[in-house]
Structure 1
Amino acid sequence: MTEFVEGTFLGLPESEGEADVAILSIPYELTTSYGQGTQDGPEATIRASAQVELYDPLLPEDLPCGFTIHTAEPWGGEGGSLQEQLQGITHYVSQYRDSFPIILGGEHGMLPAIMKAIEQQVNLNEITLVQIDAHADLRDELEGDPDSHACAARRSLDLGVGKILQIGIRAFAREEASFAAQDDRVESWLARDVLNPCGGEAMWLDWLNRISEIEGPVWLTLDIDGLDAAYVPSTGTPVPGGLAFWQVIETIETIASAPNVNWLGADVNEIVPDTSNRVTEFTAAMLATKIVAAHLARRLEDVG
């Protein structure tokens, strides 16, 4: 039986040497526009992960399945301005470029800073950003702030990200709809289409086929409000009519099994804990665990 350690992801003990997977915490919250509390999300998710089972059917053994999972010290939040904080996030993520990073957040406005860190590994133009989200995040600014969480995908494109595949989108502005329709770097699968009782199944299969055909480096950005609010009732901006838990799981597994994908890592963001209802952080912990398991299963397959 694996020794339980308090304060680490899944309660797993830390090991010496280079980590195969690094669990990073970015309690960043500066531009939230509705519910607050994302700064407490990473710690709550790690705490909830202690209740997640170590068994995953993709793996021959329980997690960590012979690999090393390192729970890093959280980003410290240094910086006297928003730009300095974003630069600090880039530096923090850059320290773990030799591991497979899974970043817990924190508001979605951290995404461009993460992309700047990833740029040190690969050309951003080669990256496909798979975005699970209720919101398109394609605004040019929100309330005069171009670095708002509502602009995270748009700013990532400005940095040079080559392609964004979005699913679960259901709350977006006319500006964002026009931008997505006119820019061939953006492909959107709207929640209304994917979940429609008449034809939704075909759209869902189209999404999975598109994911399986990706070639090159991929980053998964998983805003948990992409799920229906029943699964994440206390996220910053809960929106009804979202994806089912198992649709997100299937997306994660499809990324990991896509034959020509180089999966660089993932972030799970907009986690707002609720002391009266632990569902949101537990959902986030289960999704992060599935990302770990799917990635390690691919590693084992490649070695085999």
Structure 2
Amino acid sequence: MSSALLIPGVATACAQESQKAVLVGEKPLILSTWNHGLPANAAAMGKLNAGGSILDAVEEGVRDTELDLANLSVGLQGLPDREGITTLDASIMTGDGNCGSVAFVRQIKHPISLARKVMENTPHVMLAGEGARQFAIMEGFPLEEEVLSPKAAEAYAKWKETSQYKPIINIENHDTIGMIGIDSQGNMAGSCTTSGLAYKMHGRVGDSPIIGAGLYVDNEVGAATATGLGETIIKICGSFLIVELMRQGRTPQEACEEAVRRLISKNKNINDIQAGFLAINKEGVTGAFAVHPGFNFAKATSKENVMIDSSSHFKP
């Protein structure tokens, strides 16, 4: 009999390590946040199957959401800030460390594509506000008419009856689509795009365009993306934290759960805060976890594209 088996706790630890070692994921694989992830995943997998790169796929996937007129949290049809102006944030990243983002940008239909242009055509990572808008014009992006979509205009008019600013993110009021993916060769990429928190202060920027907060990708380890109240995610560098925890040996699920615990520990009014995380490691193993029930995500493989309800720290 092995002497290790005679030492209390060692057998259990070895069994746990053995269990981690046999975890097998799937490739190619796309994960994305919320119900709008289903059509986004379909667009992403379609691009990948047509010969596009994983970067092409995660861009194409969320472009679909940016055009979804029924969506009030992504794209120019999204809910405006307190001044009645819709401003957009987006980021994109590849597994070799290249990344680009735009923040507080107006009149651009596809901020995710503009973020990719920042990554590929400038020496910078982030452009914001009027500078991002000027860069878009230089790159040939058409400027869209600055007018609220009918659904957003109706919601904004109702909000103005009280003009009460409560930055609450929950199952009814969430934002963002975050997408991460891995191809059959193990190359990874991610994207994140949003119109941000409804009725935010003019100029507010959330986690979505901040590399390491709303999105982080590393081919050597894995990828993560976040959704929910951006301020809370920024404060813990949520997506970077998850990737670093995976680097240290945590599974994607364990890493997401630790990120949620860290977020909860830093916020007193947690009852009004929702945040969720998705992760993939380099083997294609996934993880998902949220503060409260209600967070769901879409998972697409070569065989299926399904919605999954994430587990959460607080129970129903």
Structure 3
Amino acid sequence: MSSLITKWSQQNKVDYGKRPLTALHNLHKSNNYDDEHLAKLLEAYPRDKLGIHTMGQNPEDWTTFVGGDAGDLSGEELVQAVKKGRIWLNLRAVNDDIDEYAELCDEMFNEVESCIDRKTFKHDLGVLISSPNVQVFYHLDISLSLLWQLRGIKKVRIYPNSSEFAPDETIEGIILKETEEEFEFKPEFDKHAFEVDLEPGMFASWPQFAPHRIENQNMLNVSLSVEYVTLQAILQANMLYTNGYLRRRFGVNPVRETSNAVKLWSKAALARLLKLNRCEQRFQNDLRSYFKIDLSEENCVRFYDKPQ
């Protein structure tokens, strides 16, 4: 049995990448994720890379997910703001900046590759520190993801990877960088979702491009967001890149290649050429700061009169 992943069945190996699944780990037993260690991590992590957000409560109104500024708050004050307020902190690719997490990332992926029996690339280990009752809106990722729960409980809903829940045109728009990862959610989607209360010691996986959304229960949550790709994931993303280009440039209705290896590789190769010629129309990320974290304010959020 591996040292981090404590329960991974043969059925998990069969299901991996095909349907949502959960398994068990033991990282939550470490004291590295208590308040003191989180504060030290926030002090060590480059402040200009720290993702700071707040959001509304309506799961259909994803445009309320906006960025903010921590000012000169200490790591300890940031932890208190998250516990008290409505804050979502994202320490992306912490393995690039903190040696301890670089070692953890290597250890995690050695075990993940052993479990799924395939090579992984572009490893991004992120730490998510989020307030009670906040949410991550309906969205999809182009990379593959694992969500490891360390503190608190969050309800994870994963939706089918089908045109009803994620049309090819929508996925293509995200890959072509025309839009952000969030898009329209309808409450009736929930009756089709795989739903799990993710507790400390559990992690979740889902198929590439499967939409999902997350709601914290009434306590601070700490999770590891693990992003990566496999060869197959790279091929699928590049194939949809080419499909998106053909759809937009020539008005055709290309199909997603799932079984024809020759067409899949051909479209993936064409995507590489198109990218060299910068064929996508990149949208502008909204990097403005809409609020400042303020421990004296409701939800620890003080909105600016105008975004900065």
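None of the figures in this text is laboratory data; all of them are computed from the coordinates on show. From a predicted model like this one, the values you see are computed outputs, not experimental measurements.
Assorted remarks:
- Given 29, 20, 13 for semi-axes √(5λ) of the Cα gyration tensor in Å, for residues 107-266 alone, calculated: source structure among 1, 2, 3: 3
- Which of 1, 2, 3 yields 17.9 [mean projected area of the Cα convex hull in nm², calculated]: 2
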